[in-house]
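Please go over the structures that come below.
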Structure 1
Amino acid sequence: MNRSINIKKLEPTKHMFEWLAEKPFETMLNNIDSILSKQVKNASIQHFEAISEPQWLKGGIHDENNVNKVVLVRTGVAFEFKLTVISPDGKELLSGVYSWVRKKVGDQFYSQTWFDINGTLDEFGDKGALAERIY
């Protein structure tokens, strides 16, 4: 199946996405496919488009060896999307907000994603739920 992917609005901050995963866009699309297939068997993305600039939040702590250096320990991103999903039941258009957070707790890193269908950045962006989700 050929799929159409448009992530042009995310590419300027690819270096920040790489803190979330080595291959962030591939990882993100695989995650969305996994979420969709759990909801509807054999569902997959036919078209995906980031329709907003990403909103980022970051948090850090001072390096214990250098007080002038801050070490990033958490980051989160949210952006609006639209997609077409195909399944044995047909084709459906969805839109909403995709959020992804990675944080360090002790020596371990944890990642979590949210797929808020029909959501907006006002609700789930840097001044909404993302501000809570990075903690």
Structure 2
Amino acid sequence: MGALFGIVIVGHGQFATGLRSVVEMIAGDQPAIEYVSFHPSDSVDDLQARIREAVSRVSGGGDGVLFLVDLVGGSPFQASATVASQHGEDAVVIAGANVPMILELVMRRDTVSLREAVRVAVETGRSGIVRYEAAQGRVERE
């Protein structure tokens, strides 16, 4: 594959920095990943400016930018979508980011394109959601 696509993780409160801690603990420091937090005192304009700065740090010579946000419809999603729309086809926003999704992307992004990474991320994110049924003593997948 060519150059790595950039990843920008955006969320409410400490969502992004919490994911940074998890990623670094399990996979070490990763290139071309930025983490952007949205706090109650922030304006949406401030958030968009920080997202644009993050994109500029991860997109140099890469294969596009993947935005991973906490939930659809919130300010982090809307700000990410606004910034992504300015990058056209080489930018995608995925809402509902979770740890399995992000770790899979980190482990595979040097071998897949941005488009393939989107498919992998959504698939892994869904399969990473399970429930434990205590009465049966087993993990159940939906």
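Coordinate-derived values only; no laboratory data. None of the values given here were measured: they were computed from a predicted structure. Cβ atoms are built from the backbone, for glycine too; each structure is taken alone.
So helix-only ellipticity at 222 nm (-39500 (n - 2.57) for each DSSP H run of 4 or more, over all residues; to 500), computed for just one structure, reads -6000; which one of 1, 2 is that? Source structure for this number: 1. Comparing 1, 2, where is distance in nm of label points 7 Å out along Cα→Cβ at positions 15 and 95 highest? Biggest value here belongs to 1. 1, 2: which one has relative contact order in percent (Cα under 8 Å, 6 or more apart), as calculated, at 25? The structure behind it is 2.
Where does the value 5.6 come from, among 1, 2, when mean projected area of the Cα convex hull in nm², for residues 31-86 alone is the thing being computed? Going label by label, the one that fits is 1.
0.60 is what came out when FRET efficiency 1/(1 + (r/R0)^6) of positions 79 and 127 (r between Cβ atoms, R0 = 30 Å, to 0.05) was calculated for one structure; which of 1, 2 is it? Only structure 2 yields this read-out.
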